[in-house]
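Values in this text are rule-based calculations from the coordinates and carry no lab data. Values in this document were obtained by computation on a predicted structure and should not be read as measured data. Cβ atoms are built from the backbone, for glycine too; each structure is taken alone.
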Structure 1
Amino acid sequence: MKVLISGGSGFIGTALVRDLVARGHEVLVLSRSVQRTSRRLGVRVLGGLDQIGSGEAIDAIVNLAGAPIVGRRWTDARKRELRASRLNTTEALLELIARLERPPEVLVSGSAVGYYGSHSGDMPLTEEADDYRPGFSHQLCADWESCALQAEALGVRVCLLRTGIVLGAGGALSKMLPAFRCGLGGPVGNGRQWMSWIALEDELAIIRFLLEQSTLRGPFNACAPDAVTNAGFATALGAVLRRPARLRVPATVLELLLGEASELLVSGQRVYPRRLLDAGYEFRCTSLEEALKAAVAG
């Protein structure tokens with residue numbers, strides 16, 4: 001299978017490229033850092049989609065492009081950047097699909113559990129949930145998904161990947177580890193907000209599953225079946241690192257530092273992967289402690 005990956009130089013994308021290459025697939029990567037990405041991943045890297053001829057055969061596209069949403073205030077300029085980094089790339093992929101003589105069979109396009117907004121309830125949210133909380137994170141994901149779904153009119157099967165916090169050697173966990181390793185970690189706010197997580201191993205396996213299962217389309221919650229509270233996550237990470245994890249970070253401090261963007265840390269969503277389980281996907285890692293151990297060791 002020849003797979004085009006946008007966002008292939010990021011945390012998930014890098015792991016996916018290496019995983020697919022190891023399984024014998026041909027991978028093309030779209031990246032602004034062509035030489036550096038090519039040296040690091042050892043695959044064909046494109047600086048623009050115009051480098052793909054209309055007669056080139058591409059079997060699948062995985063769209064993971066997008067500027068990091070966590071860690072900075074959502075100023076108007078930052079919101080425009082977050083939207084452009086997702087929507088502009090997706091629109092460019094649609095233009096590519098339209099001019100290919102043979103369109104790819106499938107587009108797996110990124111999204112996030114932020115689709116459900118800053119949900120404070122304890123009821124598990126499946127892909128059919130419609131009681132999302134309006135706000136920037138929901139609208140960003142909803143618009144991104146709507147853009148990707150336009151590929152269906154071009155004859156492409158579209159799968160939308162609503163991903164939780166991915167636990168691996170990098171990503172969001174790498175930003176938490178310094179404080180926790182020093183014994184300065186702990187719950188955020190009241191600690192009761194839900195955190196939907198997934199091991200990197202499962203994230204990659206789910207993408208492969210969606211690429212291979214020709215009957216699957218639409219949204220899929222890419223998160224482990226058992227979400228945890230923020231307090232539970234802090235306790236588990238502290239236990240894995242053998243450090244105390246009791247220093248609570250007041251929500252008001254994060255709100256002062258991050259403004260509207262603090263909702264990603266002080267609220268959450270209890271998301272359940274019903275459609276993946278119904279489709280027969282079997283999770284490799286359902287234990288948070290085991291996922292954290294693997295991520296820290298990696």
Structure 2
Amino acid sequence: MPAAQVPRFLIVVVGPTAVGKTDLCVRLAQHFGTDIISADSRQFYQEMSIGTAKPTAEEQQGVRHHFVDSHPITETYNAGAYEQDVLTLLEQLFLQHEAVILTGGSGLYVRAVTDGMDEMPETDPALRDSLTSRYQQEGLQPLLAQLRELDPAYYERIDKANPQRVIRALEVCLSSGQAYSDFRKAGARERPFHIIKIGLNRDRQELYERIDHRMDLMLEQGLLEEAKALYPYRDHNALQTVGYKEIFDFLEGHYDWAEAVRLLKRNSRRYAKRQLTWFHKHADYTWFHPEQWNEMLRFIKEQMQQTEQS
């Protein structure tokens with residue numbers, strides 16, 4: 001087969017926080033002699049390490065990780081830019097590797113690479129500022145009520161605990177005069193590589209115990225001090241996330257430390273549940289327990305063989 005026709009594979013591994021993606025993907029990368037691309041939208045930022053469970057050099061085991069520590073917190077980075085950057089990187093990596101691993105828990109960023117971003121209209125930044133200010137003063141419910149009125153179809157599907165998504169949808173509705181869902185109807189874009197999709201999950205009790213344990217480790221490692229250093233940037237989109245918001249509220253005196261720790265664990269468990277819901281709803285993944293190494297490897301190789309024979 002001519003080199004130009006040799007198929008290339010993007011192995012996508014998703015799953016909830018603390019499920020064990022890092023260890024599994026390092027093992028996969030070592031097996032295939034390849035690199036890992038992170039699709040964790042918080043691990044991009046250089047200043048956010050403990051609260052994002054960023055893999056340490058020891059955990060990376062010499063496997064090259066892309067889009068970890070790639071941007072300063074002061075830089076705005078979104079899924080559309082990420083899509084273009086990853087596609088450019090993949091062109092280079094596929095010159096050297098048959099397969100590349102893409103992994104993370106940020107569903108929108110994974111989907112940007114696998115399916116492409118929807119073409120959204122230009123919006124006025126002042127409108128987003130206004131909606132954000134309204135959210136900070138009035139909470140999320142009034143914004144949700146307005147979204148239900150302007151775009152009932154998207155209201156039914158949206159993560160109603162995610163203010164960024166709600167604000168973004170309202171921003172598009174109000175700027176364009178059309179429903180946000182009208183701009184989300186494009187089909188998946190063709191990619192010059194084959195995509196193999198794997199989801200990782202564990203028994204719920206086992207997963208929740210791992211989440212609680214991970215949060216205890218983060219606190220031992222200095223999550224409070226990291227959050228204090230990031231406090232001046234607390235309004236940045238990247239910091240509107242579990243692990244930082246709870247500590248910012250503690251620092252502002254909204255509750256005591258014991259309550260902050262309780263909320264850190266509870267909200268992390270809720271976040272994991274939302275991640276699983278998103279991946280089950282938005283894409284066709286084949287699911288494994290992270291310890292099902294042989295079954296997973298067999299599945300990947302079967303997918304590769306079927307592609308090469310077709």
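Highest-scoring entry among 1, 2, by mean projected area of the Cα convex hull in nm², is 2. If you line up 1, 2 by distance in nm of label points 7 Å out along Cα→Cβ at positions 72 and 248, the top spot, with the largest value, goes to 1. In this comparison of 1, 2, the computed figure -12500 for helix-only ellipticity at 222 nm (-39500 (n - 2.57) for each DSSP H run of 4 or more, over all residues; to 500) is attributed to 1. For the structures shown (1, 2), FRET efficiency 1/(1 + (r/R0)^6) of positions 64 and 144 (r between Cβ atoms, R0 = 41 Å, to 0.05) is largest in 1.
In terms of relative contact order in percent (Cα under 8 Å, 6 or more apart), the structure with the greatest value among 1, 2 is 2.
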